[in-house]
Structure I
Amino acid sequence: MTHTGAELIAEHLVNEGVPYAVGLCGHGDLGLLDGLHSYRDEIKTISVQHESIAGFIADAYYRVSQQPIATFTSCGPGSANLPVALGSAFMDDSAFLAITGNVATSQFNRGPFQETGRYYQADFSSVVRPYVKRSFQAARPEQLPLMLRQSFSLMRQGRPGPVHLDVPLDVFVEETDAELDDPEVWSTDSRPQPGASEEELDRIIRLIEASDRIVIVAGSGVAGSKGEDALLALAHELRVPVATSPLGKASIPEADALALGATGRNGTFAANRAARGADLVLAFGTRFDDRSTSSWLPGYTYSFPQTALVHVHIDSDELGRNFPPTVPIQGASATVLRQLADRLRGAAMPTSRDDWLDAIAGWKREWEAHVAPHRDATQVPMRPERVVNELRSVLPDDGILLSDVGVHHNWLVQEWETRQPRTFHQSWGFASMGFGVGGVIGSALAAPQRKHVAVVGDGGFLMLPSAVATAVQYNIPATWIVWNNGGFQSIRDQQMSYFGADRQLATTFLHDASGQQYQADHAGIARAMGAEGMTVENPSDLGSAFEAALASPRPTVVDVRVDDSVSLPAAATWELPPLAYPEPSFGWPDA
């Protein structure tokens, strides 16, 4: 029995349990669409209006479900719209299969319509190579079974990430008698979770026994290995507080007495103060990037090498990249957390740690006293804290919040209280604007029984508003909250801080002729695309507006007018060399 190359791809997606293929049509993927048509009862094809949206949908789908889906894009500009989303997934350890169409192999090197071929024929692989774990290009349909099987294994194993499969048009439509590899036989969903050796565990335990000021730091690798329960068990077994990286924010319920919040420039005072004052940091699944560490400046967030460091990461390249580990371990966070909890179960914890826990409790009270009063502020335009607080009060504990990139992202990292695992998602490493705009659709597809909200800036929303049209087309009840503060204000604030208050340019939305503020009607845009839209200017109306949006069975946009002049309280810093970094505005220097 023969199949076309496209039918082989569609059948393999079905065999892998992929429920959705998301993308945008073009002449380069015509053949794939025909193959998907043959399997339309088993895999749903979703069409978007911009290829980046397809990538963000797939990225968020993986973050919520831990299973990859597929995107499809045409050659030339169609696929060139995808790297922004690929970079977001790649740098945050999320996975999807990016299938790109290409020109027919018989036309390679002839410069046909939309060939990327100035230096190498049909060379789209070079475009995406920095943002994928592997790029495959099939020259004939017989190659597809091996490439598909290896793609799914690569996406899931080790440090997850997207994989690229480039397919020329003739390979989609030519027939072959090649057979697919059975995913169950080849265990493409096998995800080895290596742990620490007995010798490594002994070294860690000796450090724990010799230390009084211990902090656990949980990164995204904890959630990636499904280690949230093991993290909580170890923290309570040791009576050790837990800070998170911003990307690992949902690793622990933040109402837990041992939870400190996130580290870094957008983090809390308790997290940064405890991390830099610790004598031992147990770090799981974090890469210690600049924004989570105060740009590695000594004594602001961390005090390595004076502080001993146990660093566990699935990717050995991250061990020793930015800080010197006392004990480096290449392993899965969940496995090592369980190993340590098992070894330490029932062990007596020294009372000398009580002073440390008391000090941390005091820092948490100081911070709360500083930030809490603004959560009920009644001023107009609204304070950011009031917006976050009102949303937290109505979104169910298992509701999923996605943050787009912008100043609102900083507020959510600091103020949002996570209550269940994998309920807060963001584009951190690549910081791709549009992640939340499109990603909320992928989140809703992955967990349709739950509520899904994206908080997006007015700048980010205007980049890709067509995501709302996609949600309307497919009846996806997602909610977008547009943080309307009149521009790209996180960058405006940096202009003012580094170069002077009178040096603003191209960051605030203004009418060119009058110089007056420009504001688009985001709720009106939503209604024009068939969604519900509402505008909120008074804080007393926030709660009811959010409740109505969450209760609606239709896609809904809530345009919220937020004060653009309120600065985020900073308990740490961030450096943009060679510019002078700002000192923290709270709790610095240490008392």
Structure II
Amino acid sequence: MIIGIDLGTTNSLVSVWEGETAQLVPNALGRMLTPSVVGLDDQGQMVVGDIARERLQTHPHLTTALFKRHMGSAQATQLGPHRFRPEELSALVLRSLKEDVERAYGKAVTEAVISVPAYFSDAQRKATRIAGELAGLKVEKLINEPTAAALAYGVHQKGDTSFLVFDLGGGTFDVSVLELFDGVMEVRASAGDNFLGGEDFDDAIVAHVVGALLAQGMPDAERPAIRHRLRREAQRVRHALGQQSETVFQLSEDGREWSVPLTQEKLLEICEPLLERLRAPIERALRDARIKVADLDEVLLVGGTTRMPLVRKLVASLFGRFPSMHLNPDEVIAQGAAIQAALKARDATLEEVVLTDVCPYSLGVEVSNSVAGQLQDGHYLPIIERNCVVPVSRVKSVQTLRDGQRQVSVRIFQGESRLVANNIFLGELEVDVPPRPAGEVSLDIRFTYDINGLLEAQVDTPMTGQSRTLVIENNPGVMTPQEIAERFAALQALKIHPRDQQVNSALMARLERLYQECLGDVREHVGALAGHFAGVLERQDESEIRDAHQDISARLEAIESGY
């Protein structure tokens, strides 16, 4: 069985193709969104999703989130006795989603299509594949998030159309320009920012509020537990200001209540620098696609952060029209990934759909240029330019620099900067050349980039007929095959919190969090509810547990709603 996964910075989803539609699969709590949060419970078992998110505040040293932003790096996170790389934390989320599908359908899941930000680098894409492998999945394809959304939008669309996908999620921003014609979905251009999303809007709110709270005399806000509470309240405020013109940021600490009033106008002022950063990728994608705003038939909003009114207003002003909102922005990427999975499985209902994509980054080599009569190293020669349709193969020629030169170092980079120092180093080839006067020996450098993001560099020396080839498989910070095998075995040996206990464990974690947040009579009431529910769980009466869970959940909803 092959599934489609939206592996998000804040939340993740899984979907399968059934009949003629993509069906989202709920997790153990019956929810479609699984928070991309991992932690250890009090028994040392791994928890993923809602339980872990509730424990971010109460057990910050045993819980972690936002690790997608570090994919492709060697950054490690310590959780109790365990040390995890970003790929391993992502693998635990993927494994949880995989198990949700297996329990729902009673079938083994072995393959997946996983979505990634269109602007993910080569190393980040490899890290995502490794995460799938560590989760026990064969990753059939990585699909760019805007492309997945466009696929979900266009699979039942009739007629030719041009549209732009504006994808602002929890941690990344992507924009893609696409065309649909004769059953072909063609990506014309992609651009984006890997460090711009809803989490940054929350950070901006927190930074503003902390300044105001410190001015009121609040103690240090850098303790992990307080930071998580600040971020959680920032998320609540951001969502509240999507529905009302003003609200109050509230925090209980050291026996006192602290508050800062916020309005939609103030939120716009706080977030203005972030909104401004959204413009450049849009302009770049339109320019690369050689299409005018007036020629777009539709603008699609994707990602939970597009629910913010100020984001929608910005999009409307940029494009001179209201964006399309008939698809659920949280779910559409997972649905598109499931459609791509069905295409890979050759589902008969999707035979006529053809999808093309582009290489999101320029790929090239380091060269020396003559500057004011002097040779200067460190310049960038793009061979495959960004937004070429993949698969693609391009060749460029270079010449030797010095008399009697016997070897040329071909250093391969990814990026858009004029100087290689500002681009990402991918690999290096050493090529022997015959000693001749400078410029007499030429080298043909051919790059071939396939649909899975695999780059092959081939260097031919016409004078000698020799050829050297390098396939870029490993990047600095990416795990080696041996490391993958070792970590796969280690992850398999981890104790995972029992699925059948997740509903009740999530409620207990929620009670613990609220007990920390509240004061006075409300805090006492929450403590009493926690003690009562713990007693009910001890008695192991399923009917009593179910009734108590329903009653306490309703009471907590009222408390969190402020009633």
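For the structures shown (I, II), mean count of other Cβ atoms within 10 Å over residues 239-246 is largest in I. Out of I, II, choose the structure whose coordinates give FRET efficiency 1/(1 + (r/R0)^6) of positions 103 and 199 (r between Cβ atoms, R0 = 30 Å, to 0.05) equal to 0.50 when calculated. This figure was derived from II.
Ranked by distance in nm of label points 7 Å out along Cα→Cβ at positions 127 and 143, structures I, II are topped by II, which has the highest value.
Read-outs throughout are calculated quantities, based only on the coordinates presented, and are distinct from any laboratory measurement. None of the values given here were measured: they were computed from a predicted structure. Cβ atoms are built from the backbone, for glycine too; each structure is taken alone.
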